[in-house]
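What follows draws every value from the coordinates through simple rules; no lab data is involved. Keep in mind it's a predicted model, so treat the numbers as computed, not measured. Cβ atoms are built from the backbone, for glycine too; each structure is taken alone.
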Structure I
Amino acid sequence: MKNHNFSFSIIIPIRKKNKFLTQTLSHLKNQTFKNFEILVITDKISKTANPAQKRNLGAKMAKGKYLAFLDDDSYPDKNWLKNALKVFNTNTNLSAVCGPCLTPPNNNIKQIASGLVWSSWLGSGAAGRYRNSIQKQRFVDDYPTVNLIVKKSDFNKVKGFDTHHWPGEDTVLCLNLTKKLNKKILYHPNIVVYHHRREIFNSHLAQIKRYALHRGFFAKKFPQTSLRLGYFLPSLFLVYLLSLPFSTVAFDAIPLISYLLLLFLTFLSFLKKNGLLASILGTITIPTTHIYYGIYFIIGLLKKTLSFTPRQT
């Protein structure tokens, strides 16, 4: 392709070499489409722990037409790049493509339980079930960098990632691509990546805390894509639960009964493809996730600033 040595530049920011990277590189070698380069950006290379700065550095070094972003704990399906290129070639106004991030089959039971929360309709809520399970294609305006492929020309036009935010740098990038450039981001079910989950409960909830803080803060700072009812629902649910002890009307318990019914139905859906223990753990984690997210979303909403704090490995 003109002015490019590669079709894709795959950019993976990492703190340091970890157990997942070997697996990621192995799956990349098995790609059915071969015209790509791999850029692994470490703290040592970038002189920073900030993943947004690492991705920006990788983009500057990249020789590909498309920048394919992966997390250091993810790996792609063998047709990842082949399918992405096909989608780009058949849609002229696309700035980026993305796809589902599935739970790897070899994850342990605590990770599987976390994955069940993310992939279920009740569990994932405003984050979008389609992000973590295979769903119909659609246009989106916000998607995580664990499986996001962007035209380098458009990436440069919006000056890359905003390095002041983590997590959330991907939200700002997608906002700039769709609102400033008036381009499209297409989610397609064939562009598949597998993403190792955080174990319940501590690691899972630590991730939820980061997401909730930034989404609450972004609801004020970037309302175009973050000021949405779905992101407020866990906090509204939390306020509702806190108000129940003071209620004197039996009718007020109907929302809670409805929620518990949905939780039971979700448990039954888990049982169809998962063992009893994983289904129980996944079901228990859903209300825990909602309450935890609800608390930290409110905290983020009230904060005036949020500073970057790198995740410890």
Structure II
Amino acid sequence: MDIVIPLAIRINMDIGVYPQWSRFGFNYENGDAYEAVERMYASKRMKLVGIHSHIGTFMLDANAYRNATIKIMQLKEQVERNFNSEIAYIDLGGGFASKSNLKGIYQSTDVVIPTPDDYAEAITNAIYDLNKSEKLPKLYLETGRALIDEAGYLLTSVHGYKRFPDGKKGYILDAGVNLLYTSTWYNFTIETDRYYEGENEASLLNGPLCMNIDVIEENLMLPPLNRGTVLSISPVGAYNYTQAMQFIRYKPAVVLIDKEGKARCIKEVDDLATINYKEV
């Protein structure tokens, strides 16, 4: 068709944080990234207009983004000098942390989670320091988790309870790890729908699944809760619903509270009809 296709490539690199995300993209240090660019221009059918990276998830070190930006800008300068080409944009991917409480970290999220300004300073300073062309590249960021994680809440009801052999009281909820994918990493904030009388005791929160691993919280001080008590679990805005499973129970409805405070159902509760795939 006698056209030159504008392309971007993804690169991975050593940014001083381990484990290194090296599965995707061309490696910077061993020369794979530059070799890929050489092959593109040798074909005379492609030109490089963007460089992308994604260094990890829930990154707690803003300086890692500075290290990544430095190497992207170094590759950008190489390509523009050697191939007389302009890299229009760079994409630093995602991985920016939200204010979720990670298991195993006991400091306040205000202490351990970098601010948006921390990330911005690390990235933009590297761009300004290393940009050799007349124009600055356009910058793309993929900030999904940091934007929406804290906006999500899961409402679940107590369906029953039992006393475990160690004396701990266990509550069975109608939501489990089938809906809370991130329960492996997060200590959720769990709140009751109202004040309950009675002495607090160490309690266990289980979901409805037929698996011993279906644990939302292993040790939570709670007053006696009745069947039907509604618990609010947060933050669950990032990845939980999209990675939830249709296992034992259908996925729940999704309600959006708009700027006027009005609740809008944006997805109905699943049922057999909505998940039934028919052969065409």
Structure III
Amino acid sequence: MNIELRHLRYFIAVAETLHFGRAAEQLHISQPPLSQQIQILEQQVGARLLDRNNRNVRLTPAGKQFLQEAWLIVEQVNQAAERAARIHRGELGEITIGFTSSTPFNQRISASLLAFRQQHPAVHIQMVETNTKQQIEPLLNGKFDMGVMRNTPLPDALTYRLLLREALVAVVHQDHPLAGALNGRISIRQLASEPFVFFDRQVGTALYDETLLLLKQFAITPYITQEVGEAMTIIGLVSAGLGVSLLPASFSRIKIDSVRYLALDEPEAKTEVWLVTHRQRELSASAQMLINLMLRQ
């Protein structure tokens, strides 16, 4: 059986008009080839679909059933073509993004995601929270289309674009002597003798290495009294008076009465946020549009 889609369209036109001449006009072909194609279709199906004579054309019982199925097939093909076109235009699809815990608190990134959702409501964005180093494997194997992470060494197969540079802030209890600092600013050196609440080294977060490197530049070896896996837990332990910490400024949007966020005098106290993708894996149109939007914000 070698039924072509055009055979179905020809048959539907004749079945709906019950007139070969009018059907041929609709299809912009001449009548003899149309009649020939309907005969070929009937041969392929193995059933007479139309009763016709010099005056009338009507559907046979087999033709009525075939017409219902033909409509469904043509509509399914039309829908498949429309979906493919919308995916090509970036109007439809799914994007999977790995992101660090601070990402939703960053106004620039959250504004980009909101704007994209408003512009492309049919594109599903799947957000997967995981720390920087744990994003690398899913980016390599294709589970993530892109990753929003802190600066960290990357394998050659991955590439990054700088989204933003974000200041670090000191996180202290409201009763800490530093909490009342003039203009809410302190120097990193003022934290030298403080107990630190910080990320667990085993969690693999890039902020762990980055912050220790920053403190080392000021000859500070932090006394880490508490190591935890989440920034929210760090803030919670600071609110309990168990130490101080350094976190990206985006976390200062988390308002807890007993916690104060202090700006740092040192201009180098910054962390980079990267947008990471695979060098050789082609991105969907919708993913590329989201990247362009995030880089423009």
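The greatest value of distance in nm of label points 7 Å out along Cα→Cβ at positions 103 and 215 among structures I, II, III is that of III.
Structures I, II, III were compared on percent of Cα pairs over 30 Å apart, and the highest value belongs to III. Which structure, out of I, II, III, was helix-only ellipticity at 222 nm (-39500 (n - 2.57) for each DSSP H run of 4 or more, over all residues; to 500) derived from, given a value of -6500? Answer for the origin of the read-out: II.
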